[in-house]
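Each in structure tokens, the structures are laid out below.
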Structure P
Amino acid sequence: MPHRPYVIDRMISAKRIAARVEALAHEITDAFQGTDKLVVVGLLRGSFIFIADLVRELDLPVEVDFIEASSYGDDMTSSREVRILKDLRSGIEGRDVLVVEDIVDTGHTLFHVVNMLRARKPKRLEVCALLDKPSRREVPIKATWTGFEIPDEFVVGYGIDFAQRNRNLPHIGKVRFTA
């Protein structure tokens with residue numbers, strides 16, 4: 001799918017991201033002290049770099065699993081229709097669960113996933129999001145831990161894509177169209 005030409009303006013450096021991930025991991029480790037195993041659930045695909053960095057900083061026994069949910073496709077705006085493309089491999093009933101999301105925008109995807117997981121009766125369910133755009137929220141959902149609050153900009157990098165491009169950038173940048 002062809003797109004208009006664009007450039008990416010750096011918003012959050014790789015160094016700031018690394019420092020914030022380390023701080024989040026300490027807070028999460030403290031909050032889940034005493035767990036026998038924390039099930040860390042990444043929302044694919046945008047969270048894969050964030051979850052990899054986060055779990056390496058957690059001082060807890062962890063199990064990693066993934067859910068793939070989609071409400072964007074290759075567009076810049078949410079369709080608000082959430083589809084589960086890949087579900088968890090194991091059960092979470094009675095277990096401590098941390099959902100890891102790349103960005104909370106309208107909130108529809110996270111709201112849907114959290115409600116689906118709560119129905120499976122985890123012992124505890126918390127959410128960690130790298131980025132939060134509260135100005136765009138359309139449903140009542142908030143992450144327990146947030147890396148950075150950002151303005152209403154379309155962002156890429158550190159796992160977050162635009163039409164499957166720019167996930168590999170080590171920083172977060174905003175997309176600016178040039179034509």
Structure Q
Amino acid sequence: MNPKIILNQTQINLIIQRLIAQIMERHPNYQNLVLIGLQPRGSIFARQLHQALQAKVGYSFPYGELDVTFHRDDFRQHSGGLIPSKTDISFLIEEKKVILIDDVLFTGRTIRSGLDALIDFGRPESVELLVLIDRNKSRQFPIEADYCGLKVDTVRSQKVKVVWQPQSEVHIFNPELDA
């Protein structure tokens with residue numbers, strides 16, 4: 001069975017424009033706003049959103065990428081080990097309004113790890129969460145996105161994968177049935 005495409009490149013571009021409009025509505029003053037993408041997959045989406053937002057408003061927002069590998073609660077459970085990505089936050093987040101960006105929100109564990117890792121860089125004024133896909137009804141932590149591209153209802157055995165190259169798409173599939 002082939003994966004079902006739930007978003008194509010055109011739809012993702014429309015979602016990015018809608019999310020930008022929501023950010024602009026909530027943050028009419030951009031001076032203290034910073035965007036941080038969660039490595040590795042959230043940062044790909046975050047870079048696209050960052051570039052589009054800057055082009056739309058004509059303001060250069062600070063942008064960073066955050067690796068949460070060593071803040072994960074399951075770090076020691078991976079027998080093969082986890083390969084960390086690069087963290088690149090070259091600005092202070094003290095008293096900043098941070099928008100934390102990821103591609104898929106599932107159990108909330110990655111976001112919780114991201115919040116823990118973010119505190120290592122200072123105390124922000126606020127943190128908002130922006131995700132491309134929210135896998136509704138599957139949370140293990142009480143975490144909810146402030147900005148969401150698309151909510152999808154999935155069962156635990158299903159996977160949602162964002163494919164960024166060559167054309168961006170979001171797939172939903174059942175590993176047991178698709179093998």
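Just so it is clear, none of the values below were taken in a lab; they were calculated from the coordinates. Computed from a predicted structure; not experimentally measured. Cβ atoms are built from the backbone, for glycine too; each structure is taken alone.
Once distance in nm of label points 7 Å out along Cα→Cβ at positions 66 and 114 is evaluated on every structure in P, Q, the highest one turns out to be P. Could you figure out which one of P, Q the value -7000 for helix-only ellipticity at 222 nm (-39500 (n - 2.57) for each DSSP H run of 4 or more, over all residues; to 500) was computed from? Only one of P, Q returns -7000 for helix-only ellipticity at 222 nm (-39500 (n - 2.57) for each DSSP H run of 4 or more, over all residues; to 500), namely P. So mean count of other Cβ atoms within 10 Å over residues 122-129, computed for just one structure, reads 15.5; which one of P, Q is that? The structure behind it is Q.
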